[in-house]
Structure I
Amino acid sequence: MKKTLLSISLASLFTALTGSAMAVEQRPFLTLDVAKKMAAACEAKAKQEGWKMNISIVDSGGNLKYFARQDDSFLKSIEIAHLKAGTSTGFPFSTKQVGEIAATRVPGIAYVPGIATFEGGLPIMTGDGKHVGAIGVSGASAEQDGICAQAALDAVKNELK
């Protein structure tokens with residue numbers, strides 16, 4: 001009788017624990033390997049074009065995953081790269097799109113501290129639309145920063161499927 005009760009109790013406990021685990025949502029996340037590949041692609045594009053970039057890659061919570069500063073890049077661009085990545089983490093939009101939104105709604109998002117409203121920040125999305133992080137690039141013109149950030153995303157599109 002005691003063995004039967006013990007077996008039933010253990011089975012109930014196992015069922016309860018298994019049921020709870022299934023209630024937890026499974027989400028994709030940005031790996032360090034993918035972040036490194038992104039930075040390498042952006043660095044290669046920058047080197048090819050003669051740009052000197054700061055590259056900030058963050059996870060979906062805005063936590064720094066990887067950072068690279070090319071030789072002789074502007075020091076203040078470090079902060080700008082982080083702001084761009086943070087903006088595209090907080091919103092699933094490019095910083096260029098945030099700037100376009102800001103331009104149409106005065107006073108609006110442009111006045112929120114820590115928001116970048118010019119090109120160079122892109123959200124990192126999986127193939128099925130999950131927002132797993134962002135990249136912010138700064139050191140050249142806003143357009144060139146955006147080109148470099150896009151090169152980073154293009155380099156890992158297969159890993160994000």
Structure II
Amino acid sequence: PTVDRVASCWNFVAVQNHPMKDNPPAHEIHADDWPTALQSVDCNNEIVRIFGSVTEPSYVGSAEMCDGTAHQDMEKILERMSHCVITHNERCDESKEIVDVFLPWMKSSFLCDAKANEGKVQKKALGEDASDAILMMNEYDQVLFEFGETLFEEQLKQARAIKSDQVFGNR
């Protein structure tokens with residue numbers, strides 16, 4: 001998911017929104033060029049930037065960040081994430097189950113059939129080397145995404161149990 005998110009971000013921010021710069025689509029970028037390319041856009045380590053203490057995009061996408069700052073921040077980031085209701089774009093119907101229970105005031109605005117921000121750049125698979133280069137720069141985001149997936153599964157179980165108790169009464 002991290003590679004797809006970064007590639008999608010690149011295609012939207014660097015290609016679609018800046019057509020005069022002649023940036024290539026993500027699938028055309030060579031593995032060796034990703035570190036330089038990503039320093040010009042805010043696509044690296046988005047979860048770290050959102051929940052962590054370092055928000056400077058150029059630093060978050062750099063090698064120094066991987067030398068300790070994000071690692072030191074991980075406990076705080078995980079703790080902050082644990083207080084969130086997690087939704088998953090590709091699992092919208094299940095996300096809606098979670099929202100209906102934990103954020104009931106959002107029921108009517110959480111629509112699964114609406115599609116926003118559909119990109120104009122054709123999505124194509126990246127090569128394995130390019131994917132590895134992106135993951136190397138976003139290793140903390142990958143770990144955090146996996147933690148988010150675990151939270152999502154637990155919240156889905158809880159939402160279903162709560163819903164079941166509401167339907168059948170406490171047993």
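What follows draws every value from the coordinates through simple rules; no lab data is involved. Being a predicted model, the structure only gives us computed values, none of them experimental.
General observations
- Source structure (of I, II) for relative contact order in percent (Cα under 8 Å, 6 or more apart), computed value 25: I
- Among I, II, which structure scores highest (criterion: mean projected area of the Cα convex hull in nm²): I
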